[in-house]
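Okay, got some structures for you below.
Derivation of every value follows stated rules applied to the coordinates shown; laboratory data play no part. For clarity, every value in this text was computed on a predicted model and none was experimentally measured. Cβ atoms are built from the backbone, for glycine too; each structure is taken alone.
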Structure P
């Protein structure tokens, strides 16, 4: 149980014994009054498990299976060895029928210890040239460099 969940459990215990109101408890744990009511109801029904979110410990529904990860890594090392992340992701869709984003490919390759094909450079700032002086241009009397 995290510190935040422990604090919720403690505050809801104070509500149950009548030391503070539910509105004060909601302010203390940083939730609205209706949410505080939901938390109190969950604590009454489930006990300490009521403050723990139901998705804790579950794998995400959009997670890529381990077999698919292994297949992608094998393809990356063998068939598509010279491809960068974007090209590899495109070929996975076209040739293999595997739809994953470029970012997923990049993350998968990075965790496997595969370096990117080339380093990305930050864009360089390009300074604009000074305007060329022209006949008839207004003379600046205030000393400002702006034309």
Structure Q
């Protein structure tokens, strides 16, 4: 496969050119040269962007993902960190399951009002104490260029 310019990479991956520039600025990817004003990338960029997308989907920050590559750009994935992230996901699943069950109960509860329902009140107390956690972490703000 031949080298690809930014537009070709964006089209092949669905990653906007602005995000490619940002990833390059952060050191996540590197162009190999230019064709006129367009940056050129080695075809291996497609795998690298797939790994970045997988890391993002798993909840890793861009800085964490950057640490998963050697200075030469080869993957160097810490298995212990993967296991740790899997544990974090398990806890999030548990929190979301509890929230789902609570919402279903509240939707179907036969009590005259939610405030009269012991189960709903237990959920409220757990949430007030942080027992339900913040099941969906806020996404970091997107940088716009």
Structure R
């Protein structure tokens, strides 16, 4: 069971897989008019690429508006994120960037998933992570050909 202790229990592969599948299932950017892209949105129940890894008991609204690379150095940073290795921190930075791209645009969930599918697959390739299961599942669901 995932308890939020990313640095201690999840590999880069597990983090990428969890976040990639979360984003594809959600199909929408977690976005707040007040802060832009958001880690958690309690109104809609959505979470961003990093927010999905923050346990509810560690989340604070003070996190909002802070990109992960800055948030990790703040005193109010959730303990789960503060203890990340640099490698996982860089991966989360890349995943956050993917989530935040096109955030202001009004994409349908199907359009957003197609954008994310390509970006997530490319990130996995760049980082030498296995995306086979992800690609098989989402390629058929999105009716993609490549």
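So the values come out like this:
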| item | result |
| --- | --- |
| When distance in nm of label points 7 Å out along Cα→Cβ at positions 19 and 75 is computed for each of P, Q, R, the largest belongs to | P |
| Origin of the derived value 54, 39, 12 (semi-axes √(5λ) of the Cα gyration tensor in Å; candidates P, Q, R) | P |
| Among P, Q, R, which structure scores highest (criterion: mean count of other Cβ atoms within 10 Å over residues 51-58) | R |
| Structure responsible for 12, with relative contact order in percent (Cα under 8 Å, 6 or more apart) calculated and labels P, Q, R on offer | P |
